[in-house]
Structure I
Amino acid sequence: MSEEMKNDSVSFSDALKKALHLGGTLFAVTAVTGLLLGLVENITSKAILQAEIAARNEAYRLVLPDGKNFTEESAKPDDFVRGVVKAEGDSGVVGWCISVESKGYGGMLGFVVGITKDGVVKAINILSHSETPGLGAKSTEPEFYGQFADKSAMPLKVVKGGASNPDEIAAISGATITSNAVVSGVNAAYDYWNANLKGAE
């Protein structure tokens with residue numbers, strides 16, 4: 001074998017060894033990176049889920065303060081209702097937390113309606129929305145959602161200006177669509193309670 005052929009053979013062998021070494025290194029780095037990303041995703045997804053559960057439980061306590069234990073129940077299909085949770089206190093069932101979604105001006109509003117076992121809307125808590133800042137976003141302010149506290153005159157209706165009757169909710173100025181969306185969701189939650197949960201324990 002000529003000297004030139006030997007050199008070519010050695011060069012090819014060295015190049016092959018380098019390529020295999022580089023490929024092995026890349027594979028190891030990719031495998032470790034994939035493993036780490038999977039681990040991080042698993043940890044963060046659990047943390048996100050726990051945060052969502054904690055936020056929901058806090059929302060349940062806000063809309064039914066007498067509730068101490070909250071148990072998810074199966075909900076019947078509905079245009080508004082997305083979930084039903086039974087709230088129990090020291091003396092048994094105190095009511096239900098009904099999660100609803102209603103179409104607002106900027107998108108869907110998600111909120112929880114607390115209804116006592118006697119059919120009183122105790123309170124609501126807005127969980128998510130895409131409404132306009134300074135207008136529909138005011139649905140998350142106490143001046144608006146506080147109007148729903150201890151409402152028993154159902155169904156509710158939106159009025160412009162001040163509310164003067166027990167079944168009236170004063171619209172957010174410049175955000176009637178948002179106001180109607182929230183009221184529609186609350187009315188739907190009450191209708192669901194009336195049809196499916198009234199008298200239940």
Structure II
Amino acid sequence: MEKKIPKRKDAWELLTRYNRNDNLIRHALAVEAVMVHFAGLLGEDEEKWSVIGLAHDVDYERYPEEHCKKAREILEQEGWPEDYIRAVQSHGWKICTDVEPVDKLEKVLYAIDELTGLVAATAMVRPSKSILDMKAKSVKKKWKQAGFAAGVKRDVIEEGAQMLGMDLTEVIEETIKGMQRVAGEIGLAGDL
């Protein structure tokens with residue numbers, strides 16, 4: 001099959017074909033927004049980063065035990081280029097794959113995937129229930145509470161920030177900014 005460069009509509013169609021859970025779709029939209037934000041900051045291809053952010057968990061709802069492995073199969077069947085497939089797989093490094101993030105796109109995805117969950121959880125417990133008025137210090141405060149969003153792998157976020165050569169607070173700040181762009185779509189506009 002001839003390889004095609006997937007567009008956002010292709011990633012959206014795949015995501016919604018394989019995932020029905022609203023929380024997973026909101027997570028994909030959050031990751032996509034943060035990826036686009038970072039692509040803009042780093043002067044990278046925003047469309048490519050959008051597509052990979054949106055499709056990164058394509059296999060998660062149907063195949064949680066084969067997460068990132070089944071994604072390769074699905075994306076190959078769709079004719080996606082190898083670098084897109086590799087990037088999707090790399091976000092599961094040390095968790096469910098041995099595909100190490102090597103380029104900027106992969107390192108950003110690795111760093112922010114788990115972080116978007118912590119940011120969203122932090123926003124939900126704020127009085128405003130909004131990400132629009134949130135700062136990094138709110139996330140850092142919750143970070144220290146091991147029982148809060150206990151499923152979030154904080155070590156992965158820290159390692160991702162180190163890979164990027166960025167301070168953790170800066171990564172959190174930029175993740176919040178990216179998510180603020182889609183606050184309404186991801187259910188985090190709150191009472192503001």
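Each value in this text was obtained by applying a stated rule to the coordinates, not by laboratory testing. Everything numeric in this text was worked out from a predicted model, so none of it was measured. Cβ atoms are built from the backbone, for glycine too; each structure is taken alone.
Here are a few things to note about the model shown:
- Comparison of I, II - label where mean count of other Cβ atoms within 10 Å over residues 88-95 is highest: II
- Comparison of I, II - label where mean projected area of the Cα convex hull in nm², for residues 144-183 alone is highest: II
- Here Rg and Dmax of the Cα atoms in Å was derived from just one of the structures I, II, and that gives 15.7, 52; the source is II.
- Structures I, II, by relative contact order in percent (Cα under 8 Å, 6 or more apart): label with the highest value: II
- Identity of the structure behind 1.6 (criterion: distance in nm of label points 7 Å out along Cα→Cβ at positions 80 and 160, calculated), options I, II: II
- In terms of distance in nm of label points 7 Å out along Cα→Cβ at positions 40 and 120, the structure with the greatest value among I, II is I.
- Parent structure of the calculated result -14500, given that helix-only ellipticity at 222 nm (-39500 (n - 2.57) for each DSSP H run of 4 or more, over all residues; to 500) is the read-out and I, II the choices: I
- Origin of the value 6.5, where distance in nm of label points 7 Å out along Cα→Cβ at positions 32 and 176 was derived from one of I, II: I
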